[in-house]
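Pasting the structures in now, so scroll down.
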Structure P
Amino acid sequence: MSPASPPPANEVSLTLPASDRPVKQTRNWFVGLISVRVYTIVRASEGTVETLLLHVPKLEDYYPPFGRYMNVNYMPMGMLALSAHLARSGHPTEVVHAGIEKILDPGWRVADLVSSRGFRAVGLSLHWHYQAYDVARAVERIRSVRPDLFLFAGGITASYFGREMLETIPGLDAVVIGESFEPVRRMLDALERGGTPAGVPNLAWRESGEGREGSIVVNPETLLHPPEFFENLPFADFSAFPRAGRYVAQFGFPRAYSWELTPEENRAMMTMGRTFFPLFTGSGCARSCTYCGGNARTQRRAFHHHRILWRSHRAVLDDIRRALDAGYRTMALCFDPMPESTAWYVELFSRMRRETPEADLYFECWSLPDPEFVRAFADTFSPPHSYLALSPDSGSEQVRRANKGYFYTNDQLFRTADLLKKHGVQMDVFFSIGFPGETVPLALET
């Protein structure tokens, strides 16, 4: 939808809040009623953190090469941006990564954290489905010690299973379905006024009820943030994340952390060397690869759209500078909606050569990069810390055509590999097995 066009039925328009809204000087922030669960928020006094944004990884898993390990250690890239947006809107936040806390103190418990702090709302990220059990347990533990807290969740998995989460996790109050920045701000504003989240777009919530068995409401209103919303929204603002230094230093690619190794051994053995900052250049997809949870079909269902949105080069360069200042050196990109991506990235690379020459790049290609892109990449980045990643997925063209939205032949793949070698560009190539329609003979082609 064009920002200038009127919103369709049930879609609300976006009015950006002023960053200098007045803050009431009071500590009486939350009132919870028993028979009908209504939460009233009054602004916290200056310096008081109202909202905790909590990332809970898959804390315990097992795989023989790793032993006991933790996965999904990268926070969703929008989490820091949400924190910044809420803080600008008068809702101070703090970002906590449960995995980092466990590394620093194996006895750390989220229940102890919320018991000792004056948080009045907790938002949990549920982007990857692997986290689901741990997120549900975190809600249960928080609710057991702080029945007054307003608990909400968001992320692509939360968006897809929003109603089901409220039906099966009785301690949860709300789930953001789709884009979260303004909906979360409006939800907190509504509670502050003594109301309910009725009318807040992109939201499913527990209406009322004695105990914790209120009826579930899925608000019909939806919201898409217009492109200009993202221009002044920082995705690399670590100011609300006290453990940012440890987070930056600890997690790289791949994303697993073995509990049977020391932090130093994990950095040496479980990563490619440098840690990567996931850079937000845009969002959306026009294709539907069968194996991708963020494809166009899923985004239509979970996010109400599958539009392609690009940020400005200026906004992205500002985030690169923030990430470099935070301690990162390698940016990581996985947004490549061909064919329009070539011109956009060629311009970005040109400006990076002038403004952020110290940055490296790990770029995951959805399709095959064309010669213009490869030349620009080679002119901007150099080994050993910059790569192009290609994902043919299957060695069988039949399987690839049936499952990959951006199809190319094996001959095209080999010619691209020769092109990268000619320009001195390092390459990662990813394959898998077990695709829909794949047989053993077809898998052996891989």
Structure Q
Amino acid sequence: MVRPRLIPIALAVAMCSAAAQASDLSYLKGLLDATPAGGWVKANTNVFTAASPTGADAAPSVPSGPIAVTYAWAGMAWDGSRGNILLFGGGHANYVGNEVYIWQGSDGTWTRGSLPSKVDLSTGFVLGAGAPQSSHTYQTTIYAPGTDRLVVFGGAAWNGGGAPSDANGRTGAWWWNPSLADPNKVGGGDNTGWDSTRAGSNSWQVRPYDPWVGMDPLTGRSFANGTSAYRSEGGKDVVYLTLDQNSSGLPALFRYELGTPNTPDSWSQVGIDSGATFLSSGAAAIDTAHGLFVRTAMTGGSFQNDLAVWDLSKNNAANPSLNKEVGVKLVDTNGGDWVPNFSTSVAYDSATGQLVFWDGTAGGTVWTAKAEFLQDGSLDTVWTVHKAESTTAAQPKGNFGDGVLGKWEYAPELGAFIAMDTPDLAAGDAGIWLYKPLAAVPEASTTAMLTVGLLGLGLVARRRRRVA
């Protein structure tokens, strides 16, 4: 199938690469060249806590230290313009520090992009209000290449678990400028660190809270258990998110279009969860070839679908109820149920057109699937997943306590996936791994499908015939 939507994305990546600091991918490409398809290679060359603040700069470990940024319902972002991973997190009953970490793709080292802001431990508010509260980020951390910003929506903020806020109420999304990264400056303003003599980088910018659906900031949509995926639309950075209210399990689909540092953003609700799927902890990706927002779902009781899928061509800001999700059931190659769990994450391989799932329950084993359609062009409600065990003995250990969530990314610049492993608390490390995907499972040709159909006359088909 022709994929015209891939062209704008490629142009956007090229443009941002020229505008931002040039990336040095030779180290990562060298690792991948030496790795067989379907295999994994560990890429970090130091431990995560080597980059943690120390001495007077360190935030208190209340109750946990910086390593919690890697596991506490956390997500990362791939900065393809520089070839780095950007990480911000902590939050709720985990870690108070709001420093940014940068994993350098040029040499595999963990570094720091900022020092943590001082926090009033009685209120949780950040000194100077020039940086966000630490928060669980789930799968809502995004790097926007056109704007060249890390976008942080937050989820459950330190320490009470509510929406990120300051003394004036709920705050909006926060942007962080990677070009202002400095390991020895606080992310906010001057003299706002735990060491009050430290200068600030002013690398954070808060975006105005927009009650896009007319709700009070304290009772509006929550980013807890939120999912997100990025797409370039008309030269604009756009993020799609599923956001719930009152833990209903039926979140709505929102579209967030970034403005510029000096112009406002735009929010709109463009779809609903009509009840075909139950959505809690999970992850999402955009199949850019077909314009589909695909989110993992939870099964149980009357909820039996494994994915919620929205057709983004049907976005309807005027009447979101007209854009309902399609519930999709996943089956393995033998026709048996394949059910994602709370840990399952998903990313889209734009080179092969495959959705690739990883949950860490079987080390480096992944599963792949493609969107499937009926003869009339409508979305099929049953898709087949293909198991791909690791071709290398070296692979992540997995077994995530809080889920993979946003720790699984596709890097089109590498043609590979990047994962953050579950941490080794004793070593103070969270391994960064590269996964080199196998070639896509070939689709049956029209002739082959016709032959199978003729041979199968008189037999009951397991499922309806579809076309890709």
Structure R
Amino acid sequence: MPPGAFGWPLVGETYQLLFKNIENFIQERAEKHSSEIFKTNLFGEPTVVMFGPAANKFLSINESKLVKVWYMKSQCKLFNLPDQNQNQTQVGVASPPVKVLGLLKHEGIIRYMGNNNNIESIIQKHFITHWEGKTELKVYPLVKSFSISLAFQFFLGTDETHYVDKFATKFENLFSGIYSVPMDFPGSTYHRAIKGASEIRKEIQYMIKDKIEGLSKGKVMDGLLAHIVDAEKSGKYVPKIEISNTIMGLMNASYISIATTLAFMIKHIGLSPHIYQRIISEHADIKRSSKESGTSQLDWDSIQKLKYTWAVALESMRLYSPAPGAFREAKTDFTYEGFTIPKGWKIFWAFIGTNKNPKYFDKPESFDPSRFEGNNVLAPYTYIPFGSGPRSCPGKDYTRLAILTFIHNLVTKFKWEVMLPDEEVSGAMIPIPTEGIPIRLHHLF
């Protein structure tokens, strides 16, 4: 078996993980055992932590062969998933209905962008409400607000402010409860998460009913939810409980990923005149091309041309990963790197395991987008911000669209100074700027 220790009875090393952060947790044990695989006990389960290019490749090609998706008990209860100890079909983020419909792929994104309530209008509304007229503000809470607003429009087909305001805190509580000890008592993180999940699910169920009634009357409706409900006409029946679980899971995952990446992009663009000038130049070219073609909005071809801006996003995700990894379960006994992994053991596939390793990234603590430019080709499986293999993140195109369109509108309207360059970053599983990234804002016109 791999080297390592199981820690305390029942809880294992869960508290060591949650009261530090996942990067330090992995790094300390990797250095101690001189290995990119070790055993531990997390959330009450014997677990093998695997990371590095070899592990990334191994787990990618053996998805559904040697390993299968596994959800923590906290996730199962929060997202109303079936008992994993029974032979039932699991439903969760990236479940089949979403992939079948393909709305998260770029073809679906393009179709969505053509609607009146597209992403640009959401961004414009966000800037008018939260940025214009301000001289100082905190970036992190605002990009979370934008991200959840976009999620409501894209997934649920509504941009009504009262919905967003009503459920923003509930999604915050839901996300906080996923990686928590599942102790359900009043005042606990997990209790707040359960309450938030229940209220969100109830509201989505109500919206499903509303979509069904609207579509039956011939109304045209936007949003992923409307597409899933409408898919029944093509024989792609999806049980209503699966719809609500899938939508809730996708909204939860996408909103925090986009918000985290945007927050730290904005910080480092503001801290580096060189990065800022490269960004400004790239977006000025795009704006000029759009004007010449008679359109004021970004299309998918323009998004594809924002290569340097996307390099900045990739570097932000490398240093401040919003997706540290994913759990799997061994379907059978198997051997990896000379170690036996018993059937039923859990595997934490640490996507972040290579992100700050000097073997793969020179000066890994430096923010350097050029790592992802031009001839700087990374070795395969050294960097997988969206996972890898058949169950990699289905929302990559959606995330890319949201991030690049937001930055395009931001840099063509504002310039800013970061007020706390050395602000601390906290968070066990997801990096959180402790002061919210305060900036001093300058309007360009």
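No lab work stands behind these numbers, since they all come straight from the coordinates. What you are looking at is a predicted structure, and each value in this text was computed from that prediction instead of being measured. Cβ atoms are built from the backbone, for glycine too; each structure is taken alone.
The table below gives the values:
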item: Parent structure of the calculated result 0.10, given that FRET efficiency 1/(1 + (r/R0)^6) of positions 197 and 317 (r between Cβ atoms, R0 = 35 Å, to 0.05) is the read-out and P, Q, R the choices; result: Q
item: Identity of the structure behind -9500 (criterion: helix-only ellipticity at 222 nm (-39500 (n - 2.57) for each DSSP H run of 4 or more, over all residues; to 500), calculated), options P, Q, R; result: P
item: At a computed 16.8, 49 (Rg and Dmax of the Cα atoms in Å, for residues 181-268 alone), which of P, Q, R; result: R
